[in-house]
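So, here's a batch of structures to check.
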Structure 1
Amino acid sequence: MPRRTIFSDTELASLLTLPDTEAEAIRRYTFSDADLAIISQHRGPANRLGFAVQLCYMRYPGVVLAAGDTPSTSLLRLVAAQLKLPPEHWAAYGKREQTRREHLVELQTVFGFRLFGKRHYRSAVHGLEELAWQTDKGIVLAGALVESLRQRAILLPTPSVIERICAEAITRGNRRIYRVLNESLVNAHRRRLDGLLERKEGNKKTQLQWVRQSPGRPNSRHMLEHIERLKYLQAVDLPDGIGRSLHQNRLLKLAARAARCVRLSWPSSNRNAVTPRWLPWWSKVSLP
């Protein structure tokens, strides 16, 4: 079975792309006088151009341009123009593998870039915990992670590592949510909640499926049935404000997930009885 991913390849690629407008490219890749002074210390036009291009990629998107990879044509022209060199000199860069390695070490030393290592993994997961409390969208977490690493001049890890970090942060966020929802419950609450999953006497529906039914057309019979369902829910008597401690995004996501599970648990003949846009009663909790 293929492994479930938390964002698509397209979404991940969007985090690692170069600027898509000329204005943004100029903003990110214009060298300062100090940059130009360091670049000019390298012998030969190919080495100066190659060193400068590597510097651009390490600053944004935050990766090392591997041997054999060709830089973006627009970026190459922008860098070459600042160095007053023809962009064709790139073809001669890095014919010696040792030259590339020496440049990478120098870039890390002079500009403070750091390779992503084990010590950064834990801090990256912890750094996403608060955001994971608000959302479980992988691409949102990945965007925050990538931006944080760039600001600290830490070169980005592989896509698979980025995904593992985000997945672990989401897991931690889920555990925190379930812990918060459960910590105020006593055994009586849990028994009443379990009772919602039991079948209603003389009926194939569970109590939860019954209370989630549409009120139906306005008439006396339907009104009495609806009042009966409301009384049943009141009897569950969950602690006041149990949902207010959760972020609204997460609360609504839990509600939607629960609604899907309930619909799938119904016999096929009954699934259309619940309007798909309805959410469980506890999703209606008003949050501050």
Structure 2
Amino acid sequence: MSVLKAENIKLVYGAGTSFEKTALDDVSFEIEKGEFVGIIGHTGSGKSTLVQLLNGLLKPTEGRIYLNGKDIWEKPKKIRNVRFKVGMVFQYPEYQLFEETVYKDIAFGPKNMGLEEEEIDKRVREAAVFTGLREDQLEASPFELSGGEKRRAAIAGVIAMDPEVLILDEPTAGLDPLGREALLSQIADFHRVRKNTVLLVSHSMEDIARISDRILVMSKGRKVMLDSTKNVFSHGRELESIGLKVPQITKIMMMLKEKGVNVDTSVLTVEKGFNEILNILSQKTKE
């Protein structure tokens, strides 16, 4: 059984008014337990709206969303419980920090779940380790942290709730290359160790290509495709036609293919691209 399922989802803002706008239209897909799924699409494609529907922050105008086979809106008064199971990390989550200490900020979610103090303490410290925060930083004010450390503290607050599904909306936005690399590695480690389902929204095709099992492509409020990472990026020209940039190495391979060189256009990393070209050159030398 899938952990998340969207069934003919439609969301209309300002229905019946002159400002009516369809944000999502007839979107259906299933996410399996333990998957790491990247979500990509141009600005305004519906990515952020979609993930807010998946954890119950928004309610669809039409269609249903299922968590472990149950309609999340079957009991609207209990939608808060869904948000504990489907954790959301918003873009620039550090703006949501508000407690006196980092420890209290990370503990906020687990406390609202009604957990015992001992369990809360355990979760806070484990989440801090996962996100790379030092023990001494837990008693510091979150506003004394650097930008990247604030980001990690905010993510730790969601991880501490141990959600079945972790959704991250542009978690590396605004970070420098080293900070982005460190944060992505921590997210990948979290998925590898905890085996939770992770959905990552990102504009970086390189980031998505490197760590996703499958990719959901959105355009103009509709699902364009949901397939393995390799298969999605093998449709490079189609992605470019809807305003997306494929990884640079993939684009190079596409250009070589169009010039008659027999290369694999689904290559996603520089290392694999280098080996692919090296093998072709070796074959040419032998010929």
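Laboratory data are not the source of any read-out in this text; all were calculated from the coordinates shown. A quick note: this is a predicted structure, and the numbers were derived from the prediction, not measured. Cβ atoms are built from the backbone, for glycine too; each structure is taken alone.
Could you tell me which structure in 1, 2 was used to calculate helix-only ellipticity at 222 nm (-39500 (n - 2.57) for each DSSP H run of 4 or more, over all residues; to 500) as -12000?
Corresponding structure: 2.
Thinking only about relative contact order in percent (Cα under 8 Å, 6 or more apart), which of 1, 2 has the largest value?
Evaluating relative contact order in percent (Cα under 8 Å, 6 or more apart) on every structure, the highest lands on 2.
Can you spot which of 1, 2 the value 5.1 was calculated from, given it is distance in nm of label points 7 Å out along Cα→Cβ at positions 113 and 241?
1
Quick check: 1.00 is what I get for FRET efficiency 1/(1 + (r/R0)^6) of positions 57 and 153 (r between Cβ atoms, R0 = 25 Å, to 0.05), calculated from one of 1, 2. Which structure matches?
Source structure for this number: 1.
Identify the structure, out of 1, 2, from whose coordinates distance in nm of label points 7 Å out along Cα→Cβ at positions 25 and 49 was calculated to give 1.5.
Matching structure: 1.
Of the structures labelled 1, 2, one was used to calculate semi-axes √(5λ) of the Cα gyration tensor in Å, for residues 33-136 alone, giving 31, 15, 13. Name it.
1
A value of 1.10 was derived for Cα Rg over 2.2 N^0.38 Å; which structure in 1, 2 was it taken from?
Only structure 2 yields this read-out.
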